[in-house]
1. Could you tell me which structure in I, II was used to calculate FRET efficiency 1/(1 + (r/R0)^6) of positions 35 and 83 (r between Cβ atoms, R0 = 30 Å, to 0.05) as 1.00?
2. Tell me which of I, II gives 0.70 when you compute FRET efficiency 1/(1 + (r/R0)^6) of positions 43 and 115 (r between Cβ atoms, R0 = 25 Å, to 0.05).
3. Given a value of -27000 for helix-only ellipticity at 222 nm (-39500 (n - 2.57) for each DSSP H run of 4 or more, over all residues; to 500), point me to the structure among I, II it was derived from.
4. Quick check on the output: 2.6 is distance in nm of label points 7 Å out along Cα→Cβ at positions 75 and 107, derived from one of I, II. Which one produced it?
5. Name the one structure among I, II that FRET efficiency 1/(1 + (r/R0)^6) of positions 51 and 147 (r between Cβ atoms, R0 = 25 Å, to 0.05) of 0.40 was derived from.
6. Quick check for you: by percent of Cα pairs over 28 Å apart, which of I, II is greatest?
7. Upon calculation of relative contact order in percent (Cα under 8 Å, 6 or more apart) from the atomic coordinates, which of the structures I, II produces 24?
8. Once Cα Rg over 2.2 N^0.38 Å, for residues 19-98 alone is calculated for all of I, II, which comes out largest?
Structure I
Amino acid sequence: MNGKGFMSRTTILRAALGTALCALAAALLLFDKPRGMIEMAFERPRIEKTLHDYFAAEMSRDLDKVYSLLAPSSVYRRSHTYDQFMDDMKSNSVRIVKYNVVDIYGLRPNHDPSAYPKVERFVQVEVDVDVGFADTGTTSSCNYCFTFIKEGGRWYKG
């Protein structure tokens, strides 16, 4: 306050800025949508890297890499051994020829830790995929929605 009992303009601006920052922090902490947008901005590059690594491994037939990018808690990994996976892949006549990421969305925490104890986050990845069929020599374009899973701080294909 100045000598006449009024606050200076600087003090008022600082108080307004402080109030606005507190309101912004509260919104980020209390409301899912802004928090989710910030988390997605942080996680998206990591998700995209796993996605591109996975599809590159599929397309180059680097089966060890493909297997390493499957989530350890996924239904497939829990129900198939490495040798079964290798047999499945070697006998499969379908090959990914090309892919295009359409969208990454739905980043969410694990709301069922009893069913998925090691999973931290889930996200949906929509991909247009061109697949080739070695047995018929044909190709087909498909749109898939894959689930990617974060476990132990690392993203995997679900």
Structure II
Amino acid sequence: MKVPIVRILLVMAAAAAGVFFLLPAGTWYGLIAAAGFLLAALLPLTSDDNRVLLLATGELLVIAVAGTSFLGGVIVQCAVLGAVLFDTGGGPDTRDVAMFALFCCAALGGALILDRSNQVLLPFLALAAGVAGVTAIVVGVQELRERRMFSGGHP
């Protein structure tokens, strides 16, 4: 099993940024989140469960870092997204890089909206509803394609 160097670098960047932004704040729970993220990254990449574990521990690290620094939270969020996207055995292709850039821009945009708004709950609910709507549309289109493909039609 071959782990790409891009994933290793992104995991190290997320952990280093987390520690860098958390040490001056003196928060012990953030350092535990960084250690959990590193332990999850060391697990072998054999299933989607490991990918979910990496994403879950990474998001805990993002929350801990974002509580102390906005910029640090965005940096760690992008590094965690990249580590999850680039966890395949091969090198990243142009589609992976485009998806990574899109996710990083979406994370930055969502973070800016939540950071600059007067209240947190309303923009968060609006963003969550938007993401749920887009997800429903994408899943619906994918299901229609699969039904058409398995019923004998062309996709």
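Any read-out appearing in this document is the output of simple, stated calculations on the displayed coordinates, not a laboratory observation. Source: prediction; values computed, not measured. Cβ atoms are built from the backbone, for glycine too; each structure is taken alone.
1. Numbers: I: 0.10; II: 1.00.
The read-out comes from structure II.
2. I
3. So the calculation was done on II.
4. Matching structure: I.
5. Numbers: I: 1.00; II: 0.40.
Of the options listed, only II reproduces it.
6. Largest calculated value belongs to I.
7. The read-out comes from structure II.
8. Numbers: I: 1.67; II: 1.14.
With respect to Cα Rg over 2.2 N^0.38 Å, for residues 19-98 alone, the highest-scoring structure among I, II is I.
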